[in-house]
Structure P
Amino acid sequence: MAHTTIIGHLGKDPELHQSTTGTIYTRLSLAWSERYKDRTGTYIDGPTTWISITVFGRQAENAVDSLRKGHQIIATGNMRTEIWASDHGEQPIVTMIADTISPALFTQVVDIHRDDHDKPPTTPDDTDTPPF
């Protein structure tokens with residue numbers, strides 16, 4: 001397996017799914033295009049490449065709550081080949097099982113909120129001391 005990082009734009013809003021064994025997951029459709037300048041200085045967009053990225057567990061839930069079509073994201077994970085049945089017969093496609101996904105901050109700003117769903121609420125008391 002090849003471990004890699006991909007940067008691209010979401011082609012649709014993520015949707016939450018549950019496998020028959022109860023595993024929570026989402027599949028992200030990520031696209032990118034090569035862009036270059038020709039001899040006259042005009043930008044030329046190359047063909048668009050699409051990849052399906054699968055995200056599991058709490059990260060999948062957070063992706064569904066946070067990410068939308070058009071958002072630029074960074075995905076890191078293991079690449080693998082799957083067989084896809086199309087009108088033209090079976091074709092190999094490359095997919096990713098993501099370790100980490102996050103919004104790319106090159107051209108967008110995000111508002112981050114800590115996910116404390118698994119932590120019990122805490123309240124400060126008089127014995128708490130500052131960490132400095």
Structure Q
Amino acid sequence: MKEAIIADLNGKYQEPTIVPDEQTGVTPIYAAPEPPEEGEEPEEKEPEVIGYIVAEKVPDGLYLPRWDFINSEWIEGLTQEEIDAIRNAPQPVTSEQRIAELETANGNLRSDNLTLMEAVAELYEMILAGGAA
């Protein structure tokens with residue numbers, strides 16, 4: 001058994017699936033035929049293709065793989081602008097970075113608190129001395 005890819009009608013990657021090792025290439029996926037109503041004769045309809053199983057390895061480095069039915073290969077399904085937007089998106093802050101930010105902020109608050117406490121002590125001494133500094 002090996003991994004293959006289920007692709008939509010446009011060849012866009014949908015999800016992985018498992019196929020026999022000997023399966024290669026592209027295999028259509030058909031919609032299940034609707035059962036006939038009770039008492040009706042089954043109709044002979046052409047089965048509807050709803051997707052494909054592509055038993056070819058997806059190359060590394062593709063953001064949104066899309067099967068090219070003309071050239072029988074995986075290609076990039078995003079435009080260069082879409083790829084650039086992904087690459088230039090702001091990175092989420094890691095927990096280590098957030099901890100460092102909070103520790104810095106905590107140190108600043110301690111320093112500010114110490115300054116305020118010194119100012120309160122100085123005012124208290126001024127009050128006790130009768131307002132003269």
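Just so you know, all these numbers are worked out from the coordinates, no wet-lab data involved. Everything quoted here is computed from the prediction, not taken from an experiment. Cβ atoms are built from the backbone, for glycine too; each structure is taken alone.
Which structure, out of P, Q, was FRET efficiency 1/(1 + (r/R0)^6) of positions 15 and 111 (r between Cβ atoms, R0 = 25 Å, to 0.05) calculated from, if the result is 0.00? Walk me through the intermediate numbers first.
Working: P: 0.65; Q: 0.00.
Clearly, the read-out refers to Q.
For volume of the Cα convex hull per residue in Å³, which structure out of P, Q has the highest calculated value? Don't skip to the end; give the middle numbers.
Values: P: 211; Q: 290.
Between P, Q, the highest calculated value is found for Q.
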> Any idea which of P, Q comes out highest on mean projected area of the Cα convex hull in nm², for residues 47-102 alone?
Replying inline: Q
> When you work out distance in nm of label points 7 Å out along Cα→Cβ at positions 7 and 87 for each of the structures P, Q, which one comes out largest?
Replying inline: P
> Thinking only about FRET efficiency 1/(1 + (r/R0)^6) of positions 39 and 95 (r between Cβ atoms, R0 = 41 Å, to 0.05), which of P, Q has the largest value?
Replying inline: P
>> Matching task: -2000 is the computed value of helix-only ellipticity at 222 nm (-39500 (n - 2.57) for each DSSP H run of 4 or more, over all residues; to 500). Pick the structure from P, Q.
In response: P
>> Please compute relative contact order in percent (Cα under 8 Å, 6 or more apart) for structures P, Q and give me the label with the greatest value.
In response: P
